[in-house]
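Student: Take a look at these structures.
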Structure I
Amino acid sequence: MKKLIITGGAGFIGSNAVEYFVNKDGYQVAAVIDKLTYAADITRVNNYDNLPLYKFDIAKAPLARIFEKENPNVIVHFAAESHVDNSIVDSNTDNFIQSNYTSVAKLINAIRVHKVKTNNDIFLVHISTDEVLGDIPIDSTEELDESQPLRPNNLYAATKAAAEQLIQAVHHTHNDFDYTILRATNNYGPNQHLEKFIPTVISKIFQHEKIPLYGKGQNIREWLCTRDFITGIDKVITHYYNNPRDIRSEIFHFGSGHRITNFKVATTIAANIGKFAEIEYVPDRLGHDRKYALNCQKAKDMFNWHAQIPFESGIQTVIMDIKQRLGEPL
């Protein structure tokens with residue numbers, strides 16, 4: 001039985017992961033740790049029987065006590081500040097550094113101390129982002145693999161890149177814990193906060209408001225249904241328990257290959273809802289990355305993983321979720 005602690009489990013991807021692993025044979029979700037910021041929702045995790053929720057900021061949490069009580073053998077670390085627009089605001093700098101970097105330092109130290117005290121290993125699955133690699137030109141056919149240098153272009157991406165380097169450095173120095181870093185492309189799915197792009201598009205359409213698009217709406221993102229990503233996380237953990245040498249201290253990319261402009265996202269969603277997409281172009285975001293494109297061959301070869309859910313059908317789940325949250329008739 002693989003015992004998980006999921007950080008950020010009341011957030012978007014984290015809550016979907018809690019639901020998946022609670023119902024997955026061979027797993028026990030031992031606990032969730034979440035500081036319950038504006039982007040979290042406690043109702044996503046408090047409906048499970050006997051699932052402890054520790055309401056802590058990871059950077060300040062009594063992790064040693066939690067680990068001693070719950071005795072996990074896997075930490076899936078989702079908890080992070082992730083909204084790039086917020087990271088651009090100078091007053092948020094400390095919050096991003098604490099949530100995305102300092103918390104990782106605290107987590108690594110607690111994992112290492114736990115092993116010394118109990119002789120029990122904890123495998124760290126650190127959830128990162130394609131944004132640590134920076135962007136590529138709109139017309140480029142390049143796909144960035146795991147060997148690419150880190151080139152973050154905003155504070156959010158920089159703190160996530162720094163966290164990756166911290167994990168690698170501590171492991172290189174002490175070599176007393178195992179980790180895997182997973183970089184995913186833009187996820188979409190149920191429970192995502194309304195501030196994010198796809199929920200914003202859907203909510204604006206239902207509220208008969210204009211859809212705001214930065215610049216000319218030509219920035220390209222690669223969209224991955226969160227269910228596909230969580231299936232990939234499952235494959236990573238399972239593979240680790242069968243063949244740990246294959247993936248300890250490795251990085252893996254997870255993406256769908258479905259890369260479209262923000263304008264195309266908006267019009268595709270509108271067509272799925274049966275409405276006209278009324279666009280409002282707004283001043284471009286500072287330092288706005290042009291295009292992301294991950295090469296995911298390593299994960300495909302190692303885990304036999306492929307994204308299964310087409311964007312056009314996956315988006316229907318999000319539309320239904322947003323309709324329900326907005327009180328629209330289903």
Structure II
Amino acid sequence: MTVVIPAHNEETFIQRCIASVRQTGWPAERLEILVVDNNSTDRTAALATNAGARVISQGTGRIGAIRNAGLKAARGDLVAYVDGDCTVAGKWLHSAAALFQSDSKVGAVGGPCLAPTEGTWVERSMASCKLSRQGAARVESLATSSFIAPRALLNDAGMFDEELRSGEDDDMSRKIRSRGFVLMSASDCHVVHYGYPRTWMDLVRKQIWHGSNQLETSTGLDLTLLLTHVFLLAWLSVPVLLVSWALKGPAGSGLGIAIAAALLLGCLGPLFYAAKKLRAGAHDSARFPQWFAVGFAYFTGRSVGLVQNYWRRLRR
């Protein structure tokens with residue numbers, strides 16, 4: 001088993017991450033911990049080495065190239081990815097291995113990404129601090145914050161796409177499913193993520209990055225991508241409608257209805273986000289305003305990323 005930990009300036013978290021991997025109880029003689037240092041300017045590499053990990057440097061390339069550097073250097077038959085700012089559950093590796101053994105059609109295993117209990121309201125609105133269910137279930141996509149797969153399958157799938165700025169995990173999930181395998185998300189394979197955005201603006205900036213490749217990584221009817229388009233077009237139309245209404249005065253009464261409709265459409269994505277969190281959050285309706293605010297930041301960032309995505313395509 002090889003655990004690959006991509007890391008960039010993770011000196012605050014990297015030792016805790018490595019320690020949590022060791023505490024899974026996987027036999028030490030069959031466990032390889034490989035930290036892929038991506039141009040860190042802090043003590044990440046030194047601290048990882050002191051913690052007993054093998055460190056390799058990957059100074060260039062996007063996130064797919066960082067993950068591939070770990071895959072190429074891995075020695076284990078199974079490769080498990082976790083981010084350097086996460087800690088893993090105690091049964092993380094054993095539960096994943098059991099799922100692979102139980103069904104030959106399982107292509108990859110992962111788990112929920114939880115927020116730290118001591119996190120800010122933004123962090124705790126991004127993800128729950130506790131598991132909503134126990135057991136394992138099929139999913140369409142797995143995040144590489146907790147992603148375990150056979151090394152041979154990852155190589156057969158063509159490894160991670162090194163051209164994508166983000167969404168390489170969605171792309172890999174799609175490639176694994178296209179080969180007839182299923183993806184499983186297990187509660188025992190959850191991780192606690194200490195790198196969630198701590199403020200509203202941090203969340204906007206992170207979603208700009210995540211949204212910069214959403215056209216390439218979306219498949220089928222992507223509701224998030226659809227709502228991002230609606231959000232973007234609605235809020236672009238609001239200032240135009242307001243200016244038209246101001247210029248026309250009473251004669252522009254019909255524009256008031258159009259402005260109201262645009263505002264409603266502009267809130268559709270955040271409302272959907274908040275409703276989804278409410279359904280999964282033990283029906284804690286008091287947190288609905290927080291979820292709406294986080295949803296608004298989410299779709300704001302996604303919309304800016306979408307504009308960048310289209311602009312990059314136009315320049316090709």
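No value in this document is a laboratory result; all are computed from the given coordinates. Remember, it's a predicted structure, so these values are computed and weren't measured experimentally. Cβ atoms are built from the backbone, for glycine too; each structure is taken alone.
Student: Out of I, II, which structure matches 150 when volume of the Cα convex hull per residue in Å³ is calculated? Let's see the in-between values first.
Tutor: Values: I: 133; II: 150.
Among I, II, the structure yielding 150 for volume of the Cα convex hull per residue in Å³ is II.
Student: From which structure (I, II) was mean count of other Cβ atoms within 10 Å over residues 63-70 calculated, if the value obtained is 17.0?
Tutor: Details: I: 17.0; II: 22.4.
Computed on structure I.
Student: Ok, one more. Given a value of 132 for volume of the Cα convex hull per residue in Å³, for residues 47-206 alone, calculated from one of I, II, which structure does it belong to?
Tutor: Details: I: 151; II: 132.
Source structure: II.
Student: Check the numbers for FRET efficiency 1/(1 + (r/R0)^6) of positions 119 and 279 (r between Cβ atoms, R0 = 25 Å, to 0.05) across I, II and tell me which is largest. Before the final figure, lay out the partial values.
Tutor: Values: I: 0.00; II: 0.75.
Structure II comes out on top.
Student: Further, regarding this structure: If Rg and Dmax of the Cα atoms in Å, for residues 127-294 alone is computed to be 20.2, 69, which of I, II is the source?
Tutor: Of the options listed, only II reproduces it.
Student: Once mean count of other Cβ atoms within 10 Å over residues 175-182 is calculated for all of I, II, which comes out largest?
Tutor: Going through I, II one by one, mean count of other Cβ atoms within 10 Å over residues 175-182 is largest in I.
Student: By the measure mean count of other Cβ atoms within 10 Å over residues 79-86, tell me the structure among I, II with the highest figure.
Tutor: II
Student: For which of I, II does FRET efficiency 1/(1 + (r/R0)^6) of positions 71 and 151 (r between Cβ atoms, R0 = 25 Å, to 0.05), calculated from the coordinates, equal 0.05? List each step's numbers first, then the result.
Tutor: Values: I: 0.05; II: 1.00.
Clearly, the read-out refers to I.
Student: Could you tell me which structure in I, II was used to calculate helix-only ellipticity at 222 nm (-39500 (n - 2.57) for each DSSP H run of 4 or more, over all residues; to 500) as -15500? If you can, show how the numbers build up before the last one.
Tutor: Details: I: -12000; II: -15500.
The value was obtained from structure II.
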